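The data blocks that follow each hold one structure.
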Structure P
Amino acid sequence: MTRVSGRRPIRSRRSRARVVPLTQVPPKRLWIIFWILAAGLLGLVGRMAWLQLVQAPDLEQRARQLQTQRTQPLGQRRPIVDRTGRLVAMDEKRFRLWAHPRYFNMPGDAPNLVRPAEDVAAVLADPLARPAPALLRAMGTQASGIKLAEELDPETADRIRALGISGLDLEAYPQRVYPQASLFANVVGFLNAERQPQAGLEQSRDGDLARHEQTRYLRRGADGTPLPANLAPGAFYGDDLRLQLTLDSRLQQVALKALAEQVAKWKAQKGAAIVMDATNGELLVLASTPTYDPNRYWDFPTGRFREWSVQDLYEPGSTFKPINLALALQDGAIQATDRVNDVGKLMVGGWPINNHDKKAHGLVDFATVLQVSSNVGMVQAMRRLDDDAYWNWMERLGINQRPDTDLPGAVAGQLKSKKQFTSQPIEPATTAFGQGFSLTPLKLVQLHGMLANGGKLISPHITRGFRSGDALAPAAAPSGQQLLNPEVTRTVLQWMESVVDQGSGKGVKTPGYRIGGKTGTAQKALNGVYLPGAKICSFVATLPIENPRYVVFVVVDEPQGEHAYGSTVAVPVAKQIIDALLVVERIAPSKPAELNKLLNS
């Protein structure tokens, strides 16, 4: 048998599976693994219980904070509009721009990169309309909290926000704006830099003008969707109330312009004009000059911030004569057909009383007494009224009481005591021609409104209340306390009409219309002493006489010049106001034939 050298036996290429012998796991090791797993499971259960039962309120609160958007109220105020809805005062949103240089970073920059202030100043120069070097100087070396700009409008704020620069903060705040400027400054007032009301309706109606606002909490989902849960009642309530005035900006503008021109022409101290609807007491005009711009109140003296026609007292003079005649008629002391003897001069209690023209007019009726503005004739008429009854009437008229009005700062007049009035004959004598007592221009308008509306003492006012949206409040209903007989007031108005037709009120005569009026040129008193040469010129008108509704009053304080009288100083202003009133209120002519004849001539 041949043997092959060098060869090893050939093994099978199929490897055999290795068999690992199984050994029994010790029970002790199994228990160790079991307790480890049990402890882990118990720890998870305990942690879940801790989160669910103990930490749940805190975690829920933290989650709500992340999910909730909080909106703080800006402290806005309700707007004010005139009787036609024109804006008189409103809030506009403004912005302050704060810079924090330590956080300056622009879109596309690395998160940790801090841009130099020069780069940010260069980008802000255009929207702020300020040179970059000026902005850079404003930033200085401060690292944070730098106020770069104030009173930015929303459009400018949007441009800055669109830049996406980190380290710039826009703070929103409301700013009170007065679109009519000085037109209603004497009535509305203004807010100072801290938004504190300083005068007018802004101050007297401060609580009412504050807009209804509350802190709003709105939950949002992860994608920003608002979640309706947990919204407070009224969270989305929109306060759109507006305070509506009775004043008409068209008539106010005419009155203020005419008044300012006359005050300048006669070098007077000041002037005022009032137009009232005698049926309900609504004031259509309450203008005074000099005035101020509430948008720039700091440029004007503080003395202009008060409305003197409701706060300053004066002696009304001859404009009070129609009121006196109405009192005497009402009491039966005189009759409409009576006459008085105007002798030109009287001595009463040792004091001389003269007519302003130093003339004696003889035996005259009461229409003529008003036409020539006879002081002596008025004293003769009012002597027939018992002094005690006379004083009682003055008190019933509320001469010494604050008028019932919504006008801020209104004051009471001054009237001598009853004892002094009845014991000193000079007191009722001077009161007969409108001196020796004092009241405000507003009070005189209220009393002439009583003659116009048939004897009712109404409450003059300038607000109609708050309305929602664009709705306008209706006019107030006729009201007032009946003091005089309507027949008495009609008689006195006819006498006043003769003053316009034949007397010192001719300047307001308008073809086709029946207008009554009375001029006044009174001495000016200060602390009970009459100032030499100082006068107050005034004029009051009522129209139309056949259906009296409107009272127009103009008063000018201390006009200079030899020919300064109510007829020359106040009447021209009243004429311009009446002409505008006839158009704005569409008052039909009293005598259409007369007007047509004039138009066709």
Structure Q
Amino acid sequence: MPLHPIVAEVTARIIARSRDARGAYLERMEAAQRSGPGRAKLSCANFAHAFAAMPDEGKAKMRNPTAPNLAIVTAYNDMLSAHQPYERFPDVIRAAAEAVGATAQVAGGVPAMCDGVTQGRPGMELSLFSRDVIAMSTGIALSHDAFDAGLMLGICDKIVPGLTMGVLAFGHLPVIFVPGGPMTSGLSNAEKARVRGLYAEGKVSREELLDSEMKSYHGPGTCTFYGTANTNQMMMEMTGLHLPGAAFVHPNTPLRDALTAAAAHRAVEIIGEGQAYTPMAQVVDEKALVNAMVGLMATGGSTNHTLHMVAIARAAGVLIDWSDFDDLSKVVPLLVRVYPNGSEDVNAFQAAGGMAFVIRQLLDAGLAHDDVVTVAGGGLRSYQREPFLEEGRLVWREGPTTSLNLDILRPVSDPFQPEGGLRLMEGGLGRAVMKTSAVKAEHLVIQAPARVFDDQDELLAAFQRGELTGDFVAVVRFQGPRANGMPELHSLTPTLVLLLERGQKVALVTDGRMSGASGKAPAAIHVTPEAAGGGVLSRVQDGDMILVDALAGRLDIQVDPDVLAARPAARGPDHASGFGRELFGWMRRSAGPAEAGASVLFEEIT
């Protein structure tokens, strides 16, 4: 099947737009490769420091300049379910490396915080910036220049984007991402949502809510809804940075351990000394990033990736923007319904055919590029295979050619929606994005008076007082990166959905984030320019008529422009200190706009 003309057009304009930045990036990576392995350049004293704590057998291998040394950068901690399994991974990787004559060292650790823990709390204001801290931490880990390839152990929201941004600065090295996998399924998503709604109305106790949540989040692995963490895993498959089919295998299983060991073996095969040399800089290119965006649309993934993919692309010298997402969304059909876009979880998605089926469908329809470099070798077609154990040996077989559950996973010929469900919104309030894949058709257009809040807690308090009556557009501002670090506003979701279910027409407009929590309630998010950066949001007042039209992609305020310009800009709440926020003041001041990735790093990277 020839490439779809819109996919071809978007790819071509990204290549043209990125020519200078991408060229400069590749020159840096080629120069780093030409300089040779870092270990060969270390003085004896420096080199001895690098493996002083190794056992004698490891030291003997490290003395051999041709024996590969793998860097492990890990996001392990035992507080968070998704990262707790990584405690075991370095031992598995070391043993696998030793079996093929290599060594492996934990080069460094990166922070891993959980938006699920910090939702609605001050710590959430550090979440997005933790991505750039992770990128810098990855750079520090690899700065010892003693490695031939890298294995990245990270899985959740900001961790995978941060690791990717950081290790792209060392793109002359082969790099494989090693996921941990999802937890087993717990309480159904429908029941979890029902209890949350009852709690928002005050009809169940906190103890009953906690019992429900503990049945949902109950063991090791990522949360099983299709939020940012699991969207990350889709993205790694679509960009060819995982081994095929690695994304959704449960932790602490023989197959997961086999895939982890295989990642170490493959990393050794693709280092610079071998015939199959595959530097990360060749893997993450314009076509791979288009594939990731296509995957986002086809699976109805997290809106956080309209920030993260932009920042990752810039780390590789590639310039993408929301218009690219919007154009792709219009031609890529929605093939997947997983909670919050459906009732089932990622385990059901995997059982129905998973990423192998999605990738086959996209390639067969000409919606993705096969001619890309991947860590597995070959093009994207190799990712329509699935891993299995045969008598203890890891093998890959062709994935299913038909969906095993049409309520979850559909072919391109019979999609859930003809479009991907992500829409660029433009107008008098600025530019924003909206995830429409879970929004009912009758909620896609609303024109109603504004109710303005400078804090999500203000909206929740107004709801508790019974003040949120009638139709309205909730404007929750001063939630952008420069204001307070751009926290997710997940806590608003149950309340907004409840109002919809009562028959009110409501929508959210914000310069903050909603992430994978974007669901039934229409939400124009990531509004740029943000209120703290002089955006029109800072001049909106209660009662102003707001149009949120996802069908036409319009986000307008129906106030005379001269009247609007004459209004003084509101000032947001003080978020300068407390809970570590004082440490991030320079990042708030330096953060770029949301459409450029909301990063403090991108100017230096590109």
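Any read-out appearing in this document is the output of simple, stated calculations on the displayed coordinates, not a laboratory observation. Only a predicted model underlies this, so the values are computations on that prediction, with no experimental measurement involved. Cβ atoms are built from the backbone, for glycine too; each structure is taken alone.
Worth pointing out:
- When FRET efficiency 1/(1 + (r/R0)^6) of positions 22 and 286 (r between Cβ atoms, R0 = 30 Å, to 0.05) is calculated for each of the structures P, Q, the largest result comes from Q.
- Computed 40 for percent of Cα pairs over 48 Å apart - originating structure among P, Q: P
- When Rg and Dmax of the Cα atoms in Å, for residues 94-341 alone is computed across structures P, Q, the figure 19.1, 65 traces back to Q.
- Structure with the greatest value (metric FRET efficiency 1/(1 + (r/R0)^6) of positions 254 and 550 (r between Cβ atoms, R0 = 41 Å, to 0.05), set P, Q): P
- Source structure of the calculated read-out (distance in nm of label points 7 Å out along Cα→Cβ at positions 198 and 382, 4.2) within P, Q: P.
- Per distance in nm of label points 7 Å out along Cα→Cβ at positions 262 and 278, the highest-valued of structures P, Q: P
- FRET efficiency 1/(1 + (r/R0)^6) of positions 78 and 566 (r between Cβ atoms, R0 = 41 Å, to 0.05) derived as 0.15 - corresponding label from P, Q: Q
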